[in-house]
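Read-outs: derived from the displayed coordinates by stated rules, not from any lab. Model, not experiment: these values are computed from the prediction. Cβ atoms are built from the backbone, for glycine too; each structure is taken alone.
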Structure I
Amino acid sequence: MSADLQHRLTPGTIALLIIPPLMWAGNAVVGRLMQGVVPPITLNFLRWLLAFAILLPTAGWVLRPGSGLWSHWRRFAVLGLLGVGLYNALQYMALKTSTPINVTLVAAATPIWMLLLGRLFFGVSISRRAAMGAAFSLAGVATVLSRGSVEQLLQVQLVPGDAWMLAATLVWATYSWLLARPKPGAEPAAIKADWAAFLVAQMAMGLMWSGSMTAGEWLWLTSEGQAANQITWGWPLAAALVYVAVGPSLLAYRCWGAGVGRVGPTIAGFFSNLTPLFAAVMSATLLGEMPKAYHALGFLLIVSGIVVSSRR
């Protein structure tokens with residue numbers, strides 16, 4: 001680490017970079033706790049609807065005709081589909097059959113999928129060191145998905161939640177590349193310069209996608225005769241919605257952006273891998289789901305891969 005980065009990695013910056021993985025781990029645990037309380041796609045819709053309402057007084061100008069949102073609606077429609085409509089809906093669906101520890105460990109390999117997508121679709125070459133890192137991280141994901149069993153790995157038996165989370169990581173990697181490589185003039189300068197406005201623009205479009213998916217979820221529940229009593233209204237659900245709307249959706253987004261601005265994405269990336277550790281502690285405390293030896297091995301392999309990939 002350079003002397004400049006050492007100087008910039010102050011206690012305040014460390015706090016900024018620790019808050020997001022703590023919020024993300026809490027999001028996984030809350031998503032697990034809400035199974036049976038509210039359907040997963042509906043939970044995602046309610047989460048972003050509340051976050052949208054919170055930011056609206058600050059960044060509501062984005063919705064005005066001359067803000068630039070509507071002339072660039074295709075860009076924000078795609079970002080809203082991936083970041084608002086799909087990613088967390090897939091994660092909450094994963095938590096129906098998988099654990100917060102598994103979900104966050106699989107998500108920790110997202111930088112590796114970003115390498116692969118960058119090579120395939122954005123013409124970014126993969127160095128030998130990056131390829132080695134990808135091999136380590138993929139081995140870590142395989143360790144988690146196989147529950148540490150070679151026989152199970154050979155049989156390729158995934159629980160549905162693991163498959164949903166793999167899909168979520170691909171969605172997030174695609175979303176991240178689209179954020180990092182916008183076409184010239186794809187985003188109005190006034191919206192891009194304001195983090196709240198940029199998020200509201202994505203939410204405005206994303207809520208349309210998420211609302212449509214929620215309607216589809218309820219049509220399916222109705223057709224299966226499961227629509228009755230699917231939502232248990234009460235303080236537990238209200239508290240969960242406030243947490244996922246304020247913590248992972250707004251606070252983590254703001255802190256992460258500020259932290260990355262101070263130290264850059266490479267150093268910040270190491271902090272994101274605290275998420276599985278926080279998830280393990282929270283799961284043991286709140287859910288009684290103790291981590292296993294294969295979780296530790298998978299985590300070490302994933303982190304090793306990202307460290308190898310990131311070193312110069």
Structure II
Amino acid sequence: MTAPAPASFKLGTRGSPLALVQARLVAAALTAAHGWGPEVAQIVAITTTGDRVQDRPLAEIGGKALWTKELDAALIDGRIDCGVHSMKDVETQLRDGIALLAMLPRADVRERLIGAESIDALPHGARVGTSSPRRTAQLLSLRPDLRTETIRGNVATRLAKVGSGELDATILAAAGLDRLGYADGATLSIDVMLPASAQGAIGITAREGDWTTAPLLAAINDINTFSAVSLERGFLGGLGGSCHSPVAALATIAGGRVYFRAEIMTEDGTEIEQGGFESTLEDAPALVAALAADMLADASPALRSLFSA
């Protein structure tokens with residue numbers, strides 16, 4: 001028997017344009033899956049510390065928790081029924097009482113370069129805006145002459161800085177640009193720039209033990225996305241990485257097989273350790289843990305110092 005629709009189901013989200021688009025995607029998926037009327041799924045925008053502080057890199061002011069702690073608090077005290085997140089912004093270790101229960105089908109995992117047709121086409125000494133240690137390291141490994149500058153703010157703000165000439169280029173996730181309807185830019189192959197763990201995935205959290213919400217979210221969970229992103233997050237956990245740690249990871253699942261690639265690198269891009277494997281889904285978690293340990297063992301002391309494992 002189908003459970004009766006709740007009077008309301010509150011989805012908490014950051015208030016940025018991209019976050020609101022992603023929350024609407026989750027609301028639409030829930031509405032379609034359960035046959036709800038348009039009034040049931042309600043989006044609640046919550047301002048996070050990461051939204052308020054825009055003049056410093058996240059790593060300097062608390063890391064990924066700056067995007068999630070206010071949403072977690074709203075979940076715990078019952079102001080919202082679930083939290084909607086860009087998965088690459090979610091800490092590897094969730095707060096007590098919070099469970100990650102579902103993900104929508106993953107979008108494009110690749111990066112998009114705004115301001116030039118390719119990284120090779122950037123002029124010598126070009127100024128590239130990014131707040132990501134990973135993107136900085138990958139760029140400098142390819143083009144040591146480039147100058148990277150910290151850039152924060154929403155997508156429109158970052159694009160405007162390139163459009164005005166304040167920066168020569170920036171790199172943004174293709175998934176976010178696509179969701180906002182921006183088609184400009186050059187999409188970079190994962191062979192050129194391996195993405196961040198969980199890039200392109202939208203995740204949904206709820207209160208641990210909330211047996212009313214759990215089946216509602218299970219109905220919209222994409223199992224391949226959830227499995228792939230869980231492996232990538234497991235790799236981060238195995239490294240002991242933080243927002244300071246330049247690391248990339250991508251798991252692809254096809255035909256019951258896992259294809260996993262990863263990189264760890266120094267901040268200046270002068271050292272990059274690469275690794276990967278192909279396996280069954282059942283064997284993959286253990287191989288992810290082993291890969292993280294092996295890559296750290298092969299790294300120089302300088303690279304290893306960026307991780308706490």
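Taking Kirkwood radius over Cα pairs in Å, for residues 74-249 alone as the criterion, the top structure among I, II is I, with the largest value.
Sorting I, II by relative contact order in percent (Cα under 8 Å, 6 or more apart) from high to low puts I first, with the largest value. In this comparison of I, II, the computed figure -10000 for helix-only ellipticity at 222 nm (-39500 (n - 2.57) for each DSSP H run of 4 or more, over all residues; to 500) is attributed to II. Once distance in nm of label points 7 Å out along Cα→Cβ at positions 26 and 274 is calculated for every structure in I, II, which label goes with the largest value? Looking at the calculated values, the largest one is II.
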